[in-house]
Structure 1
Amino acid sequence: MRLAYALVSVTLCANPEVDRIFAPYAKPGSPGCAVGVLKDGKTVLSKGYGLADLDQNIAISPKTRFYMASVSKQFTSLALLIAEKEGKLRLDDSVRKWVPEMPAYAEGITIRRMLDHTAGLRDYLALWGMRGFSNESVLRLGPTLDLIARQTALNYPAGSDYSYSNSGYLLATVALERATGKTLAQWTREKIHAPLEMHASRFQDDHGEPVPDRAHGYHRRNGFKTVDVGFDLVGSGGMYSNIDDMLKWARNFDEKTVAGGLLEPLYMPGKLADGRPTPGGYALGMINKDGTISHAGGASGYSTFFLRVPAANVTVVCLCNLGGAPVAELAHRTAAVFGAPAGPAAPARPKAEAVMKWNGEEQEKLAGSYWSEELESVWKIHSKNGTLWLRNAGEDIRIEKYKDGYRAGGYTLQLAGDRLEAGAGRARGIVFTRRAAESR
């Protein structure tokens, strides 16, 4: 079956108001964005701004492929819903049914809890960050599964709270692949991408494979620096796509040509174990909040956003090859051009907390080398220039003292005797112990 999608790979229906919104990304020598808009089921805008490749001076077009980062999650979720419908697995299966490598504490974690981020799993990106890895590091499946399985505790009991975790989507993908006998790339191509004629879209679990028509990722660092994808992981991210294909995906929510009966669960928020709605409106790969259905993605010099505004019958897809680009703001401003309400106001900045002064006794008490069995990593805390520094994989991070404990960059630190407990937002309660030769 072929679908009559009249999507072209050139600029379509240019709009001066939208041009002004994206003007900062249309400058010579700059990475940029591609944007597409559906209004009342029809493509009313499909355009690129800026460069996909600064070295080759290749312009971005609606045909340019971008690394979708976490916008991939909605495809992973639909892939699992399809597998459930076909009897391959159940979303209420325990993760340990399919991933027995997980510790016993994971027995009560279901695939569904992993997809709506209520499983309590520590996020593997936060864990790798605590190991000294960055978005520029190559992350592979085997070591990442080992790292997740080495954790001795959850952030909180499964079903009791919400915290975004890429680990859940990675484990859910492993379950899917073991249940179906196919890779996520094969399964989504067969069940989603091919039926929707999304021929430029695919999950890629080898970062070294060529991607035709790809936009390189960039960060702004004294100019623009190339930061291409080094992930060999899929499910939590890992999909490449372009504006033409993402508009086909968007239209399917109205036409329901493919997996029509399974689309609603993607954007219907679930419930915690006590019956309360999932905080933040998270469903299965989409967030349903304030009259919009959306998801953002960001990794390795790419920033992406998928936005549906049902009341205005408007969908906007915004894909940029610049890390940190304000894609949510760009998408909401674009949607407003086509009749959607203005986007949410930027959240107020939290009040800055007072940094407290060190004293010599405190510094001496905290200084030393600490080992984490969960991370298989050593952190060193040492004094320099009158303050303390955390050394993680060769990088020194300044430690500051606050009323409620210590902080080093994005890490929180609590010391009790020879035990150091560290957190990194999506990974809480990581235990380090002072090395025996330095115990006090």
Structure 2
Amino acid sequence: MVKKIRKELLQLAIPTTIENLLQTAVGFVDGLIIAKISLTAVTAVGLVNSLMAVYQAIFLAVGIAASSLISRYIGAKKIRQAQEIVKLIINLAIIIGIIIGLITIIFNRSILTLIGASNQVLSSASIFLFWVGGLSVFWSVLTVLGAILRSTGDTRTPMLVSIYVNLFNICLDIYFIFILKMGIAGSGIGTTIARIIGCILLFHALKKTELAFKFNIKTKFSDLKSVYYLTLPAMGERLMMRGGDVFVNFLVIQMGNIIFAANTILETISSFTYMPLFGLATATATLIGQAKGAGSISKIKQIINSSNRYAIYSMITANLLLLIFCQPIVTLFSTEPAIYNNIIKAVIIMLIASPVVALTINQTAALQALGDTKTPFIATTIGMWLVRVLLTYILGIHLELAIIGLWLAQGIDNLWRAILLNYYLKKQIIVKK
């Protein structure tokens, strides 16, 4: 049983990890393409992307609700109910996407001014936001369709579609920006068209599965209530995290330009180290949801134990590689000695904190799969705002530990969350017996 679970975890996690790595890599390429337009364009896109992180948090929350409920019904062999949830979730994604899009279009410049856009970048940022934010309904649907397919255990199709979408995105960006000379608008149009193509491909793939639904399926109030109770806390958890990141970023700015630059480079580099972990978390959530639907508590325990081990191993390995190759990688971004000296200190702390970071991410996914989205919300809210933000100020600014204090605060935050999440995860399993 344990060997089978480990095999299933890897079969589900590897395609998702490849998908995550590809998206991150394409983000780099996209950034290089936009950099050819102008520095103003780079600033504008960076500003809009900080806002898009909030939009993404909302769409991912709907995806979490979809994965939890659908995988549970599949595990219980209740395909009709799973189809009802699929229809409900897709409709919800469309509604949320349209509402967010309309708000973005109507209050475009006001939103950008609120998040700090200067007059110099406001015009460019406004154009880019119109396309990627105003038409975010396609992003919302794309995110949810991917989550639905993964909940069936199919992580290969979303990976392949992601490859197509990202390649289309790059090609369209090059065409619109350099051939049609459309500037930053071309990047926004290219991104939107690529998302539309992705929606078509994923919906076509969904129609071939047992979750293919008929539009005359009626939505039950109980299903709507379940989605509501799962989505809101998951959304709150993501928003608390993003909001805390923004505030921590503000504190880092107070530490000086060198620290801010070093931390920005480190966050860019270290994003790759999280990709295997996120892939594993997706696999964990899918298998736990199906096991819960089948009523197999013993299997849930085995999934959690195996995935926790894999999560810790993958995070330690990734951060160890980052430590070994830190200097040549950092040199690609900056040759300033002070930048590297600060980054290497933070990477050592990251390596030490690897186990608790891995457990926090994996146990969050496990709890959400079991239908508990409130505990991760509470843990993140307290951890981010009362632990990380407060300790970043005390250690980083007041005690002048700078980047060491910043990453110590992050490690302590993850330690707190790992302990709390582990306690409630065990409690959930005991209650289910």
Source structure (of 1, 2) for helix-only ellipticity at 222 nm (-39500 (n - 2.57) for each DSSP H run of 4 or more, over all residues; to 500), computed value -28000:
2
Computing Rg and Dmax of the Cα atoms in Å gives 22.8, 74 for which of 1, 2?
1
Quick check: 18 is what I get for relative contact order in percent (Cα under 8 Å, 6 or more apart), calculated from one of 1, 2. Which structure matches?
1
Suppose distance in nm of label points 7 Å out along Cα→Cβ at positions 32 and 96 works out to 3.4; of 1, 2, which structure was it derived from?
2
Taking distance in nm of label points 7 Å out along Cα→Cβ at positions 200 and 264 from the coordinates of each of 1, 2, which one would give 3.3?
1
Origin of the derived value 3.3 (distance in nm of label points 7 Å out along Cα→Cβ at positions 280 and 384; candidates 1, 2):
1
FRET efficiency 1/(1 + (r/R0)^6) of positions 104 and 296 (r between Cβ atoms, R0 = 41 Å, to 0.05): greatest across 1, 2 for structure 1
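Readers should treat all values here as calculations from the given coordinates under stated rules, not as data from a laboratory. Predicted model only: the values in this text are computed from it and were never measured. Cβ atoms are built from the backbone, for glycine too; each structure is taken alone.
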